[in-house]
1. From which structure (1, 2) was mean projected area of the Cα convex hull in nm² calculated, if the value obtained is 29.9?
2. Here helix-only ellipticity at 222 nm (-39500 (n - 2.57) for each DSSP H run of 4 or more, over all residues; to 500) has been calculated and equals -22000, so which of 1, 2 was it run on?
3. In terms of FRET efficiency 1/(1 + (r/R0)^6) of positions 58 and 98 (r between Cβ atoms, R0 = 30 Å, to 0.05), which of structures 1, 2 is highest?
Structure 1
Amino acid sequence: MLQILKSENNTLRELDPATFEKGCWINLMDPSSEELNTVKKLVGLPLDTLTAALDEEESSRLEIEDEYLLVIIDVPRKRDNDRYETLPMGIILLPDVIVTVCLEESDVLTCFNRMTARLFDTGKRTSFLFNILYRSATYFLRYLRQINIRTDEIERHLRQSMKNEELFQLLEMEKSLTYFSASLRTNNMVVDKLLRLRNNRKVEHLIKIYEEDEDLLEDAQVEYRQAIEMVQMYSEILSGMMDAFASVISNNLNMVMKFLTSMTIILAIPTMFASFWGMNVGVPWLDKAAGFWAVVGISLVSTVGCAYALWRRNML
């Protein structure tokens, strides 16, 4: 999908390629080859630059050329209740235009719409770029809080059910935190590099950082660092929780096996007496009317004694 948007009087106006103007925001989401070629003709960007962020394995980086500045960051996405991933997003700054490219619709970019148009300006490219970085960091924090809440829910269920399903859910959470950790570190490196450009006159025609823009970028840096610390803390908690519950499940299995073994020993005693007195040979009390009850009594006393001995040793 191709959108060309421009801020005007605290609103967003959508344009078509035929009425393309300076100060626009060109947004490409899962673009077709035709849409990529259209943007290539409009702004004169190389096709490989436009498609750089369309590779799911692309890592965050900052690339500076004479005609443009390419920023690739990872943005968070929620797949389902227990699965979170990251997705590359390309932000390209040209002298008069800003271009964003992403494989899927992202919550980070959907924040910039007609309802919030008064909070940003597509003509202020540097400020708009830093707003995107800040929004990305806030969404990382939001999803991390959701992961923490969901982990607590799974923990409560796991205390009661002790099923493998809950452990698999925790594993999905741990994988999500791993993705977030790698993405946040590379994103933070990109922010650090952008901060070092504030006094670089060679790129002033592409990105000029004013004082209010610098404050916004520093806020984004603070959010990224906070997210990195939260990921580390949640990862350690989750890893310890999985180890603890795995040990609990293993211990419960050992207790069940111990109980079954004790019951097997107890039930073997009357079986043993029944086998002895069931032999086709002469046995005591063979001709006695009370012989049956004598065998039953001895068997019962022996069984109770064995059960008591096992109970004293905490085996039952």
Structure 2
Amino acid sequence: MRMIHYFKTEQLKGMRRLDAFEEGCWVDLVNPTDDEVEDVAALTGMSEEMLKAALDEEETARCERDDGTFLCLLDTPTITDTDDGDTYETIPLAILYNEKCVATVSLRGNAVLGDFIAGRIGAVDPARPVYFMLAFLMGNAKRFLSNLRQIDKKSLRVQAELHRSMKNKELIQLLELENSLVYFSTSLSSATGLYNKLERDPIISGNEEYKDLFDDVVIETRQAMEMCTIYRDILSGTMDAYASVISNNLNIVMKLLAVITLVISIPTLIASFWGMNVAVPFEFIGPWGFWIVVAIAVVVTVVSAVFLIRYSNSIRVRSSRRIRKKRKKGE
């Protein structure tokens, strides 16, 4: 499968796919091989090292200029279909341009670049590489916002399922969503550092159109960061609440089992004493002695059960009172 595609914008026709490289075009590389990177480097004059920058999943957001080539590397959100549902994560994507062309490199296909190809994001012309880069940054910020809304909706659905039935599957899904928000937050934070450096670039600051578009990118990114922080805090609090509920349910079950064990042990203890091979009370009564022993065991068991239940309830009431007193003191 070919991993290199060439595109060029033409008047009235929009983005058109090319069969071969032309100056002023856009070169899109998706998980390219070493040979493909070498071929593109020879055609575009860009270094192989800069073209391979986005192929490292651990690469951080940055921008640099070297030998007439400008590199902008940042993380983009992606959705991966798995057997357990959609997984949200981020991968690096590099935008490079020089006097010959614009190139994009990523490990997977990108939805924003797909919008470029389909013409859903205005007239994006590779012949204007700075505008091309800023348009991608804007589309990338909006993609973060869209994915964050999807994560929030999915989180609400999973929580609704948990209210009906507490299962490990839903808890694992919430944990995965929380991890996705951590990845998003880290990527957006690194993008902020990248934007601070781009803001000082004279090409952007010296052009009113570029400056206005860049300001919009910063605003969208800050909004995405705020949404990500809010959703992450809510989800983290939700996970803590469910952990407390699970712990409380476990305590209730263990308390019930402890009461049952103590109650059952009482008739067993009485039967053990009366079953010894020695002289015991009620043996002179004959067959009625057995029923007298059973009655004694039942009475002692009932009394013990009532005492244990009332004692546990009194402990719970005293704990609730102490908690309310502490809250009042805190207020």
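Bear in mind these aren't lab numbers, they're just calculated from the coordinates by the rules spelled out. If you're wondering where the values come from, they're calculated on a predicted model, not measured in any experiment. Cβ atoms are built from the backbone, for glycine too; each structure is taken alone.
1. Considering all the candidates, the number was obtained from 2.
2. Working: 1: -20000; 2: -22000.
The correct label is 2.
3. 1
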